[in-house]
Structures are given as C-alpha cells and as structure tokens.
Structure 1
Amino acid sequence: MNCAGRWKAIRVLSALILAPWLTACGTTPVIEYRTEYVYPPSPLLQPSPVPEYTGRTWGDLPEYCAVLQSELRQCDADKQAVREWVDGHRTNSNKQ
C-alpha cells in the first residue's frame, strides 16, 4: 500500500471513530416544565356575612341600610386586596 492509500485509510478510520463522539454532543437537552399553583391568601377568600335584619319598624330600616353599606364596603376592600395581591404576584413572577 502506498503512502496516499495509507493516509486515505487513516482519514476514513478516524472519521468512523470520531463520528459517534460528535453526534453525542448534538443531543438536545431535556426541558422539564412544572406548574406551580399559587392562590390568594385565605382570609381574602372568606365569605362575607350578611347582617340579619332585626328591626321591627320602618324606622329601623335606615340603620339596617347603614350596616349593609358597611358590609358592602368591606367586600369591596377584600376584592381590592385580592387585586393588589394578584398585581404584586405578577410583578414578582416577572422578576424571576
């Protein structure tokens, strides 16, 4: 076998030996996704009690209306707290 034939054989053998190593570097990494469920704080999810009407006359209605308005404001405050919690959570998750 002449010198050119030997170099050709060496090139073919080295290509056969190196090919598996090169393909091993080309594999795609495994990406694992996880879903994390995050819920609002439980005090913000509690039901609001409906005040019971204990009046006996029409004159007791204005006081009962004031109590209902107070409860309605508390419900709105709870909803606002949930919105603020969600906005704060979105801001924190965008930073990560």
Structure 2
Amino acid sequence: MNHLFNLIRELGYQLPQISYDEWYSQLINLMQKSADKKLEIMSAFFPPTSQQKIPEPKFDYQNTVKGLFGANINCPPINEKLLSQYFKNDNFIYSK
C-alpha cells in the first residue's frame, strides 16, 4: 500500500501519512458530521483500533478478465502507468 500512496503523492496529491487510529478517528468524525450514510456503511468494515490485524487488500481483476472472455475487451494491467492516467485526469479524481 505504501507504494500506491507514494505514487499518489508523486502525482501532486496531498496525502499525509497518519496512524490507523488517527485515520479511524477522522472517519468517525466525518461520519458523525455527514448526512451521507456511505461513510457509516464503510466504517463497519474497519475495526476501531489498530490492535486488530487488518489484512492488506489484494487487487485482482482475474474474474473481470474471465467474465469478458470473448467480448473483445482488453483490461490493461493495474500498474503505475494506468494509475497515473487516472490520477492525472482531474475529471476522474478530485483535483489536487
């Protein structure tokens, strides 16, 4: 994950490195201030403290590739080049 976060920083986005406990606290504060229930739903996926081990997510698109088999649609590999295209496009991700 550090590699992904470093790439995002290199592309000019401010992404401070904070502890899990601080991040979770900010998530809860935003959730309480927001009328948007999406944050509340998301918070259910994370334990309240860093004492519990959270597995690092694995990014895999093999099911997508299998589902598109024969459709003449190619999925590019998820790598720095692809992510750079998304993060450099201000219409895709909130601007810096």
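None of the figures in this text is laboratory data; all of them are computed from the coordinates on show. Please read all numbers here as calculations on a predicted model, not as lab measurements. Cβ atoms are built from the backbone, for glycine too; each structure is taken alone.
Going by distance in nm of label points 7 Å out along Cα→Cβ at positions 10 and 42, which of structures 1, 2 comes out largest? Biggest value here belongs to 1. If distance in nm of label points 7 Å out along Cα→Cβ at positions 2 and 66 comes out at 11.5 when worked out from the coordinates, which of 1, 2 was used? Structure 1 accounts for this read-out. Source structure of the calculated read-out (helix-only ellipticity at 222 nm (-39500 (n - 2.57) for each DSSP H run of 4 or more, over all residues; to 500), -21500) within 1, 2: 1.
A value of 16.8, 47 was computed for Rg and Dmax of the Cα atoms in Å; which of 1, 2 is the source structure? This figure was derived from 2. Once distance in nm of label points 7 Å out along Cα→Cβ at positions 34 and 58 is computed for every structure in 1, 2, the highest value turns out to be that of 1.
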